[in-house]
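**Q** Pasting the structures in now, so scroll down.
Coordinate-derived values only; no laboratory data. For clarity, every value in this text was computed on a predicted model and none was experimentally measured. Cβ atoms are built from the backbone, for glycine too; each structure is taken alone.
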Structure I
Amino acid sequence: MIRSNRNLWLAVILLLAGVAWAISPPRAAAQSGKPFYEGKTIKVLVSSSPGGGTDTTARLVAQFLPKYLPGNPQTIVQNMPGGGGTIANNYFTANGKNDGLMLFQDSSSGLGNFTRGGKRIKYDPRKYQAIGSVTRGGSLLMIRKDAHPRLSDSKAKKVVVGDTDGIRTWLAMGVYGAEFLGWNLRFVYGYPGTRELALALRQGEVDIWGTQSAKIINEFLKDGGFDVLCQQEDERRPGFPNVPTFEERLGDKKPKGVAWEAYNAWTGPNDIDKFLVAPESTPENLVVMLREAFFKMSSDEDFKKQATQFFGDAWRIRRGDRTQALIRDATTVSNKANEYLTTLRKKYNLPTGEQKQ
């Protein structure tokens, strides 16, 4: 009987030890004296298709972040495009574990989707643990020169604006340009990604497209068949000093009150741009470790060289805590502003989502 009781207590102790390790595996591993990430692999989930700014950011992070993490883990990148980031966000929320081995690279589109709401939104970006973000400066609207004369001619064939999902922050310039400047526009969305939109613009399938990528913009300008209409910044980007801001374009036609609040609500996530997050329940010690590595990565000379090559001179890094605050601010929108945006999007046949209460 004594031996039986001893065996029972031993089984209980082993069971409790196993439960404790399952609840907090990162800390248990750290106590072994071995660097936590040694011999492990981090998966970076990406909310877009390969080739665009979000994907490029994710691959840069996947290349350099391990260098500054204890144990120098391996990384793999998995693209999960669709719904302007909704599919990947929902998947990450449902499947992201708290083991520090799954991160998520998202963009401003995911924040915009959340703000609009709807039955498909199963995530809340305010609950993520932000690791850091990369911002490339405001978006610029490019237009084909042969379409430029039609922009202000209501009787001419409409100038086509192309996009992936009809929700990008730069689209606000087009919609507000149509509403308050009389731009003769038609909006078309459904393109898979950046590469497809760039090809559509070159071939004349679309006439206007917006991007933050200085590299892409300069490639189009070198071709000679394109202009830049305006840029989505409070001040002109250093690399494009002759391109007016959208507010400068609006001039005395700039709207006030709820209309302008709604514009800022639509474009606000643009300032965050590309951000990296961990799941909500990730232990604090791992969040701190990842945030420190992300910020150290930004001082790496090879990283800076590649980032400048892809994004231009205007890019910059933001720390995780600052990114977290910006995400919260960008997703706090008044009901009146949301209602105004819904009405405006309906008018121009763009996705509206459902109002959040």
Structure II
Amino acid sequence: MINQRLFDRYNIDTNKDLKLKNMCPRPKDTILIDKMGSCYACECQSWLPQSIGNLQIKSLSDIIGNDMHQHLQGSIADGTYRYCNEHQCSYLKSSVLHGQPDRIQHLRLAIDDSCNLRCPSCRKGLVFHKEGSAYNLGIKLADSINDWLYDYPHPIQVHIGSDGDPFASHVYRHFMEQTPERDNIKYSILTNALMIKDFSHRVPYVIRNLKELGVSIDGATRETYEKLRLGGRWDKINENLQHISELKDKHGFRFIMHYVVQKDNYHEMEDIVLLGEKYNADRVWFSRIQDWNTWGNFAEHNIFDTQHPQHNDYRTCLDKLVKLNSNIVEEATLRQLH
């Protein structure tokens, strides 16, 4: 049964009809699992907030393809996208929709929100689970997911770290140390990168089979980085970015830098591209700041609001970024910044 309160929370009109002919592949090829074991047919639960089942109650094999899963897939097939959050989904914003796969190809893990940083755009304080109920549940979910992966016969990419940091989290460390060594499994990781040099040697199988490494970095200078990435150090992040560049040369994965644009860093959009070029990044991906209820004054940071006192200056910086014409900045990421 559809939980209407979830959609109301995200201001999603479930009676809408977007009349889209292009079909998003995510509800067909992606499963996201959160820290409570709830499974979603999208890569972000705020984009499609209806759960299709819970891993604490049923196995992943029983959840995939169930009635709710098929119902959500149908809302894409008929072009209405009635359950999708067109206000936030970057695919709908950038019009990048294509493909209808016939099986799960991406498994996204958001099973532990432990992190060594306390970025104000993401959380109100430090979150770290090393023991207790949240940690125990995370380990249980990690083992259940690895059990499913042992038997899954098709090519799949496992994305680690949609909520916390994979190298800081004891749950994700356990998952990576226990994950099955099989030729059909590839990995992608999203990290703040501050611990990758210290920890990557403990999970060589994952690193050898890494398809994509994303690094969240919201500043291109010491002052901005250390202001927005609370707990991070500028010298440390540069040391680890150099290490990533060397790992990329050795293993050939795709390296992407993620930059959340907001009031305190929009003026460094050009600079982060230059930093990406310095460390051999394949892409710099820009995204809009979102309200995760961690600020009491979100409007102050939302530079995209045309009423924001610095919005016009932001537009000037965006024009300069476009004119930079860097080959590591995709047109899709620029479109959703307008």
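**Q** Thinking of I, II, which structure, once helix-only ellipticity at 222 nm (-39500 (n - 2.57) for each DSSP H run of 4 or more, over all residues; to 500) is computed, gives back -10000?
**A** It traces back to II.
**Q** From I, II, which structure was mean count of other Cβ atoms within 10 Å over residues 185-192 = 22.1 calculated on?
**A** Only one of I, II returns 22.1 for mean count of other Cβ atoms within 10 Å over residues 185-192, namely II.
**Q** Distance in nm of label points 7 Å out along Cα→Cβ at positions 81 and 329 was computed and gave 2.5; which structure, I, II, did it come from?
**A** II
**Q** Once relative contact order in percent (Cα under 8 Å, 6 or more apart) is calculated for every structure in I, II, which label goes with the largest value?
**A** I
**Q** Moving on to the next point. Give the label, chosen from I, II, of the structure having the highest value of distance in nm of label points 7 Å out along Cα→Cβ at positions 89 and 297.
**A** II
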